[in-house]
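Take a look at the structures listed below.
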Structure I
Amino acid sequence: MNIAYILNSYPQPSHSFIRREIRALEAQGHTVTRLAMRAGDAPLVDAQDLEEAAATQYVLRAGAVALLRASLHSLTADPKRFFGAVKLALDCGRRSEVGVLKHLIYLAEAAYVVRVCHAAEASHAHAHFGTNAATVAMLSQALGGPAYSFTVHGPEEYDAPRALSLGTKVARSKFTVAITSYGRSQLARWAGPDQWDKIKVVHCGIEPARFPAPLPLPDSPPRFVAIGRFVEQKGQLVALDALADMLKTHPNAHLTLIGDGEMRPEIEARISALGLEHNLTLTGWVDEARILSELQNAHALLMPSFAEGLPMVIMEAMAAGRLVIATYIAGTPELVQHGRTGWMVPAGDAQGLAQAMRVMAQSDGQALQEMADAARLRVLERHDVHTEAAKLAALISD
């Protein structure tokens, strides 16, 4: 099959799951045309992301003239269809937070996407996230482009389902993908019951080959790692408060924060205020090899998020044979089993997070290793990217 992937900004360091899915489809013999509206705004440090950037066509780089020509071509080829797409764009724009003008720009982007899809002989388009990429996929189908599907990750889509016209996007899609059963339930809230059968669960996946037999848990004072964008929903400030609490009983505990983002000044200020400089390392964004190395040096991943879909870093930590301490939100409890593969705590509860960290630090080493082994087995059974990509391909070809 020839599949067009429609994305907003790609590649991004935090969107490695898209890259893995695309490459897994290609490994299974499918052709994938990468179409992003724009390049990502975060610096690319991973060689695979740099390769993806070179393989991606950027719609807005084509320029306004090319988008206008594509729109005029759609108008003259089938005026009735074109004005139907205009009406769809206007309807979605009126409901949205970004307005009608933005949706008319999405329409022009969609017209350009149609031409690229036809040239590539793409029989299907798949978008990631239910935001503007899914809008462009939907509008391109309305203009005569291929049938589309899209993967909803959360939490942003669940914060504004009406403004994003999620129900309309589901109804017009060939199928819609949720990455967890929780996500499927949230989509069912905004789609009519007659549409529920087309909402499928396809997990984000990891590459098992990247995670050979894991190293034993470190024989050292408790070491934790937290990975993610520095934004409010990731809860890093709660992790810092928990670390400060943990140090009262385990003064040699250490936390490595991997990532970067708009909240870095607040995070650095909290580190200073709590006096955590000797127990904490900030790395910035690093490549996948460094992430694996940091996981191997840690006992557990901290995931103190307030809102998520199902974080890839949880899967990666479990595949690396590491424990997870995460919050009871969204799809996380579908993977992390409290007391068996890690610990679950209420979101926003720094004391609860610190207590889970202490429980881990005070547990018998053999018991911890058995938990880590169980975590690895569970994620490899549920989140093999090759298995999940085959599920997606089967839905596309059905």
Structure II
Amino acid sequence: MNYEYRDGQLAVEGVSLASIAASSGTPTYVYSAGMIRERYLAYEAAFAGMPHQVCYAVKANSNLAVLATLARLGAGFDIVSGGELFRVLKAGGNPATVVFSGVGKTPEEIRFALEHGVHSFNCESYAEIDVLNHTAGLCGKVAHIGLRVNPNVNPITHEYISTGLRENKFGIDSSAIDAAYEHAASQPHLRVTGVSCHIGSQMLDPSPMVEAVDRLVTLALRLQAKGMPIDHLDLGGGLGVQYQPNESTPSITSSLAALRALVEPTGLKAVVEPGRSIVAEAGVLLTRVLYRKNNGGKEFVIVDAAMNDLIRPSLYKAFHDIVPVSTLNRPHMQVDIVGPVCESGDWLAKSRTLPELASGDLLAVKTAGAYGFGMSSNYNSRGRAAEVLIDGAAFQLVRARESWDDLLRGECLP
């Protein structure tokens, strides 16, 4: 299942994207429920027959309809804020399958999570261990925790999404992890039940992940030998997806087989936290051409989507394949695709070869289902895009486009 041309129109699950643009306008994010289910079930199949929990990383795409689609399949959730837990609960997610990660949990967020009975917390510092213990005591609870190890393993990815090196802010250095576990195990309102690691995102080579998990298993067995009740390994997520047309990406099945081979002999429960690999390729951003202009031989196509809608190209210099929604039998030309925001950094693509484009043409920015809408903003006082979910032959508006009145909500004149 994928986005493909049918009778000259880009479509998925039997729905043409042009019909969505006609109904919902542009810019609009479009997600395929079928593709999301397919990817999630691939993770489930990879761990079938052994104790496991697939916890979708909510930060990748937190739309309620996306979360509900996964919750109905029995997915767990990996969260990094109280707001993400609130969304999971509203979408029908089971808090007992929720893992609370992140380096900066506030006491209020911790209390909210404890009151709703989340599965466990991944702690990332001595200070957090102490705050979690204190807050759990005030709530009359015992919090189940794992400590996130920073194994100093290079994930071979963009520096902004690398999380497993010493220069990154995440986790506790492997040289100090045993002492940190002993400190956590001595706290009266904590129960140490897990070992956690996540080294980065958009990994196209799974071998660093295998190296990190191998170290995780060794640590878990060592802690068990000390009498700690370790019952699960949190392996993190991070498998990459295809952004460029000829990019080679790892198979979910083969990558997880290597991890399973390490974990299954221990009898421990495997927890994985995929995000991008479940939703990225299931989503596109629809945008319409506004104008064309030529600056001294440089061709620009100005569209109605901008860096406030999809910041990844500006922030990471990320590549997103961009294609016309309708097949265009026109001469090709090299263009920069840019948005209306008043920044030179407002671009979606540079030096792309596309059919000659005209005002009104629809374009689809591919692989936009992860870290697209979630990282969008109201910069230049632009309302955030609409979101649509396709399921079979039907589609539904699952988030309305923000109006100008929405931009002012919460503000007041002095």
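Readers should treat all values here as calculations from the given coordinates under stated rules, not as data from a laboratory. Fair warning: this is a prediction, and the values are worked out from it, not measured in the lab. Cβ atoms are built from the backbone, for glycine too; each structure is taken alone.
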When FRET efficiency 1/(1 + (r/R0)^6) of positions 192 and 368 (r between Cβ atoms, R0 = 41 Å, to 0.05) is calculated for structures I, II, the one with the largest value is II
If mean count of other Cβ atoms within 10 Å over residues 8-15 comes out at 20.6 when worked out from the coordinates, which of I, II was used? I
Out of I, II, which structure matches 20 when relative contact order in percent (Cα under 8 Å, 6 or more apart) is calculated? II
Identity of the structure behind -14500 (criterion: helix-only ellipticity at 222 nm (-39500 (n - 2.57) for each DSSP H run of 4 or more, over all residues; to 500), calculated), options I, II: I
Among I, II, structure where mean projected area of the Cα convex hull in nm² as derived comes to 22.2: II
Working back from 0.7 (distance in nm of label points 7 Å out along Cα→Cβ at positions 40 and 312, computed), options I, II, answer is structure I
